[in-house]
Structure 1
Amino acid sequence: MTVIDAPRPTMTDDERRALIQSAARATYNRKVWMSRVFMVFLGLALIIALIPLLSIIRDVIGNGWRYVNWTFLSTPQAAEVSMFNQNAIGGISNAITGTLLIDAIATLIAIPISILMAISLYESSGRIMNAVRMYVEVMIGLPSILVGIFIYVVVVTPMGYRFTAFAGALALAMMMIPLMTIACESALRAVPETLTEAALALGAKPSRVMLRVVLPYAVPRMITGIMLSMSRAVGETAPILFIIGSSLVNSWKPLQPATSLPTMMFNYLFNSNYQSQKDACWGIALILIFAVFLLNLASRVIVARTQKGRS
C-alpha cells in the first residue's frame, strides 16, 4: 500500500512579511519597555543624588551669602581675635591672594608638561608609552595627601622645613598633570583623521601637522580639560595643608608662606575657639563653590562657541 504525503502548506509572501513585522514589532516593544524602565531607574538615581547636593548648596548659600561683601573679600585675616569683640575676625583677602598665587604657579608648571606628555602618548606606542599611560592613570586615583607628604619630604625638608607657596604649587601641579594629560590626549584623539591624512598627503612633515593642524583643532577641548583640572585644584586642602605655612598679609612672593581658602577654612574649623570664625567658613565655602562653578561654566562656553564656529 502506497502512502501519499499530503502537500505541505506554504506561506505566501504577504504572510511571511506579516510574520516578520509581528516579530520585529514585539522585539521593538520589548526594547522600548526596557528602555523606559531603565530611564525610570536613572531618574530616581538622579533625584537621590541631587537631594544631598541641593541640600548642601542651600545650606551654604543660606549661611554664607551675608559674608559675600567687599569688606570681607578685601580685608586680610585678623592677627588675633579679641575676647571682647569676637566678630572682628577680618576678611579673607590674604587667602584669596594665596589661592590665586598657588593655583597660577601650579597651572603654569602643569600645562607644558601635560601637553608634551599628551603629544607623546598620542604619537608613540609601545611598552614604554603604555607604562607611562598606566602610571598617569594610577596618579589620578592617588590620595592627594600622599602628594603633600612627598613634597614635604622632597622640597620642604631639604629647605630647612621652610613652608612656601611654591611648595604648595608643586603639590597641586603633581595632581593636575595626570588629569590634564589624559584630557589633552583625549582632545588630540578627537581630531578627525581625515585632517591629518590630508596634511600628510600634501607633503607636510608630521611635526608641522601636529603644530598647524592637530593642536589648533584640539586646543578648545584641551582648554576645557585644563580648566576642569584647575577647578579641582582650587578646593584641595590635604596636599597643601602642611607645606605652605600661613600668612596674615597679602603676599605675591612664591618663596614665602601663604594661606589659601581651603587651609583657612580648615584652621577656622579645627583650630579656632571662636564661633565667629567657624561661621565664616560658610562664606569661604560659598566663594569656593562660586569659583569652581565659574571655571566649569567657562569651559563649557569655550567648547560650545568653538563647536558652533566649526559647524
Structure 2
Amino acid sequence: MLEVNIHKLKLKNPVMTASGTFGYGEEFADFIDIDRLGGIIVKGTTGSHREGNPYPRMAETPSGMLNAVGLQNVGVDAFCENIYPRIRNFGTNVIVNVSGSSIDEYCETAEKMNALDDIPAIELNISCPNVKKGGMGFGTSPEMAEQVVKAVRKVYDKTLIVKLTPNVTSIVDIAKAAEAAGADSVSLINTLLGMAVDVERRKPVLSTITGGLSGAAVKPVAVRMVWQVSKAVGIPVIGLGGISSAEDALEFIMAGATAIQIGTANFIDPQITIKVIDGIADYMNRHGIKDINDIRGII
C-alpha cells in the first residue's frame, strides 16, 4: 500500500511535486498522467502580480542549480479566476504554495485559497523576506515563524503545510514553532543560499548575486534535517531536496518523511515522478513490504 496521510489530506502515494518546478501541472500533462501523483504543489502565489527578478536568474552548478526567479506569478486573483478553473479537476491533490512580504499578504492570499473547494491544502513559504524586518526571512526565527503561521491559521481551516528554510541555525526550533502555531505539517528543505561567479566576466552569474541552491548537491543536508525534525515534532514531515530516484525518496521516508516532493529533477526528466512512484512500488515488492508507512522513520 502506497497511501499516506498528511493531516486530513489523503495521498494515493507519497510522491508530490515541489513548488516552482512543475508550473501549474498543465505544463507536464503531455509527459505524464498527472492523476497518478500523490499531489502537485503549484508555483508560489502572492497577493499581487510579480514579474520576478531580472535575468539572468537561473544557473547550472555542479550537481545542482541556482535560482533567483523571485516568485514570478500572476497573483492570487488571476490564479483564482483564470488558472484554478483549468486545474481544479485534476485527479490528485492540488496544493498552492502561498508566499508574501508581510503577514497581511500571507493572510489575504490564504483566505482566498480557503474559499476554493478543490484546493484542499496550502504550503506556506516562510522563506520570504519580511519587508518590515529589513528583508529577514519569516522563517529564520521561531518568533517570526510563529507569528505568520498563527495569523494564517486564523483565516485558513484546511490542511496547512509550512515550508521551512534550511538557512537557519536550528531548523528544529523553527519546526516546533510552526507546529505550536497550528501547522498541520512541515515541508523541508527549501533551497540553500548559494552563489556562483563567472571568472571570465568577473561578475556573479546571477543578477541578484546570490540565489537558492537545489538539486542533488543539497540532498545529504535535506535528509539530515528531515531526520532531525521528524524526531522533534508530532506532525507529518514532507521531505524534499535533491530527489531524483526511488532510492532518494526512500532515504527521506526512512529518515522520517511521510511524503516527498520532487523539484529540480523535473527539469531534467519530466517523467521522473512516475518513475519514482513505480520504483518505490518495485522496492516494496522486492522486500515484501506491504505498507509504505511501515518503513517510515526506521532510521
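With relative contact order in percent (Cα under 8 Å, 6 or more apart) computed over the structures 1, 2, the top value is the one for 1, the highest of the group. Comparing mean count of other Cβ atoms within 10 Å over residues 65-72 across structures 1, 2, the highest figure comes from 2. If you line up 1, 2 by FRET efficiency 1/(1 + (r/R0)^6) of positions 121 and 249 (r between Cβ atoms, R0 = 35 Å, to 0.05), the top spot, with the largest value, goes to 2.
Using the calculated result 0.95 for FRET efficiency 1/(1 + (r/R0)^6) of positions 73 and 209 (r between Cβ atoms, R0 = 35 Å, to 0.05), pick out the matching structure from 1, 2. Derived from the structure labelled 2. When FRET efficiency 1/(1 + (r/R0)^6) of positions 97 and 137 (r between Cβ atoms, R0 = 30 Å, to 0.05) is worked out for each of 1, 2, structure 2 gives the greatest result. Identify the structure, out of 1, 2, from whose coordinates distance in nm of label points 7 Å out along Cα→Cβ at positions 25 and 41 was calculated to give 1.5. Structure 2 accounts for this read-out. When semi-axes √(5λ) of the Cα gyration tensor in Å is computed across structures 1, 2, the figure 54, 31, 19 traces back to 1.
For which of 1, 2 does helix-only ellipticity at 222 nm (-39500 (n - 2.57) for each DSSP H run of 4 or more, over all residues; to 500), calculated from the coordinates, equal -23500? Structure of origin is 1.
Sorting 1, 2 by distance in nm of label points 7 Å out along Cα→Cβ at positions 113 and 145 from high to low puts 1 first, with the largest value.
Here, each number is a calculation from the coordinates, and none is a lab measurement. Since the structure is predicted, the reported quantities are computational estimates derived from the model, not experimental observations. Cβ atoms are built from the backbone, for glycine too; each structure is taken alone.
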